[in-house]
Structure I
Amino acid sequence: MSRILIFSLAYYPKYVGGAEVAIKEITDRISPSEIEFDMVTLNGGNEPAFEKVGNISVYRIFKKVGTIQKFLYPFVAFIKGVKLHKTNKYDLVWSMMASYGGYAGFLFKKKNKSVPFILSIQEGDHFGRRKGLKFLFKSIFKNADRVQVISKFLEDWSREMGAKCPITVVPNAVDFNFFSQRKSEGELADLKNKLGKNQGDIFLISTSRLVPKNAFGDVINAMQYLPINVKFLILGQGYLEKILKDRVAKLHLNDRVKFLGFVPHAEMPQYLHVSDIFVRPSITEGFGNSYIEAMAARLPAIATPVGGIVDFLKDGETGLLCEVRNPRSIAQKVEKLIKDKESRDYIIRNAEQMVKEKYDWKKIAGEMKRFFT
């Protein structure tokens, strides 16, 4: 049996994104008799300093999350990790993302040179784009013993950042049964009524943070070119919320664009099941778990040909590609899916089959277990 220390800036239960889902889905499928996992992460607020979450012993530092706590995380997490190592004797250190968690792993590696340092890259973070921190960011890659990335795009990017070690592509996956299993027609009808979906309405949906890279503003602008029965559900929070709401008001789209805020991951499938088309015209994307979740829920997806998206979304086969920063292109793709039922059904079938075959967490967990050893 081996023991692994994980450095991750955020984790369950409060902060759940693609990286956090990946950690939990992978570790839950690896027996504690084979690998034991410990984690040092931030406290989301009013959470215990220690608890067991799935197969991970989670140690939380600080009592709240803020800008100061984020920047202090690498140093305090490193100190906590060194203390834990004295007792637990880790065989491996695994950092999630090359920003805060990555720098904690880098510091640990400098202190404990005999412990292999593994870096997982889900997406480039702003930490590495700050001019004063660029050299620190690159040092994380240069000192990693192995790097795991979730797309070919991130493999190339890791090389650009200075990684000299072996790099392995292991994508994220989806809990297919969770996203494909539908609630009763009565429950779905209740949600449609709650959301104001009338007969003949077409719901576009997107699930993610309200940040520039996800280009929610482009979808909002595209609504001008679509029939009034097309409406847009936005699930997520972020600092662009007020700007986006102001844009909706300016375009007189308040009746057609609904900001639903934070929706727990456990409730996400039902919102997908009452919708018709998934749209996220990202400007950049490390991989894009939300797309394959939508595909598992049998929604056709519209995306842009950027980053890791092209690994799984083939135009006209497993989804439709629109142009980057082009609302008219988005509207054209939406209209195609509305009008061309044969193409829509073809895309849905292909995407569903692809997710079943290639993006299953059991398969991905097995690949990661081999990667750890």
Structure II
Amino acid sequence: MHVRGLPWLLLTLLLAGPLAAGTPKRVSWLNSIQQPPDEIPGDKLRFLSVRQANLDQLIESRKDWEAHREIVRDRWLTYLGPVAQRERPLPAIQVLSTETLDDGIIRQRIAYEVLPGEMIEAYLLIPSKITGRVPGVVVLHSTVNHSIRQPAGVEGKAEKAFGLEAARRGMIAICPRNYLWPNNDEIKAQEQADKFLAAYPESKGMARMLHDSLVAVDLLLAQPHVHPGKIAAVGHSLGAKEVIYLAAFDQRVGVTISSEGGVSKTFSNWGAPWYLGEQIDRFPHEHNELLGLIAPRPFLLIGGDSADGAVSWPIIADAMQIYRLYDRHPPLGLFNHGQGHAVPPIAEQRIYEWLETYLD
């Protein structure tokens, strides 16, 4: 596989930064998020291990996995449909508004075309004082009517203003609007999904979400002060689903945090037409394979025993087998705060510590 002209393995080494440079930085609590829970509630998840190349072959080495990963990648992209691999000319940006906040953050509302005739809006958050190149973060919003105003800190709960907080910590953030919102004020999931699926019947709704998030990475990297080797993706709930796919299919994303999205395709509403469609029940593969595609890049799953939590452990444990082919102390784990579908202070703290540690 090639990404923008670079072989996958070379690009992985370039983006891995400290992972490939002797003794990498690690969060102090890494070991604690790699321990199985005392009890896994509900029915045991049943899925093929990511190490099971076929009925007769078990992946035993990094070389085996790197030979097999293209098969895994291609079958998921085939399921998603052609929009997931559509060519992406860099769109022109229209700046709709600009404001400078009291703490010096420049917050721009922008619009751009993601598909022919399909305009969306996003917020760009940029520290006013930048020296050299800084990390960039794609922040994907959750299911709230005020969409991108949540991560940009315009409206909604402060603890979910990931884009604004990342900018306060010296990063540049882009917060794009999900296609299920025809404007910034109201979700119309079924209507928007029907519209997309009528125009692109061979693609799933998640293919559109992936395409749009890839465009967001393109735009982020086009910012002159963004470091191309320090790109992260963060999402809660709906956004947590999206960042799994974004990181799996975009090697430019070096660090990922998925909070309360439901990491198994059997959790929450993955079968909805705006995600993977009802056919996903007949697709004999699980998201452990997508986490395998993300390896060895840092991936933190956050749960509250709502969409994710102790029940999510088997997915992490299986993907860990691929991560350990690269690193004895792999940057992968499940942090379960146990406080439901929320972002409590301890989760906030760990989100930014994960970003700052692994983007350093």
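Quick note: the coordinates plus some simple rules give every number you see, no bench work behind them. Small disclaimer: the values here were computed from a predicted structure and weren't measured. Cβ atoms are built from the backbone, for glycine too; each structure is taken alone.
What the table below lists for this structure:
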read-out: Origin of the value 21.2, 64, where Rg and Dmax of the Cα atoms in Å was derived from one of I, II; value: I
read-out: Highest-scoring label, criterion being FRET efficiency 1/(1 + (r/R0)^6) of positions 61 and 333 (r between Cβ atoms, R0 = 25 Å, to 0.05), among I, II; value: II
read-out: Value -12500, calculated as helix-only ellipticity at 222 nm (-39500 (n - 2.57) for each DSSP H run of 4 or more, over all residues; to 500), assigned to which of I, II; value: I
read-out: Identity of the structure behind 2.9 (criterion: distance in nm of label points 7 Å out along Cα→Cβ at positions 141 and 349, calculated), options I, II; value: II
read-out: Among I, II, structure where distance in nm of label points 7 Å out along Cα→Cβ at positions 93 and 341 as derived comes to 3.3; value: II
read-out: Source structure (of I, II) for relative contact order in percent (Cα under 8 Å, 6 or more apart), computed value 14; value: I
read-out: If distance in nm of label points 7 Å out along Cα→Cβ at positions 173 and 253 is computed and equals 1.6, the structure in I, II; value: II
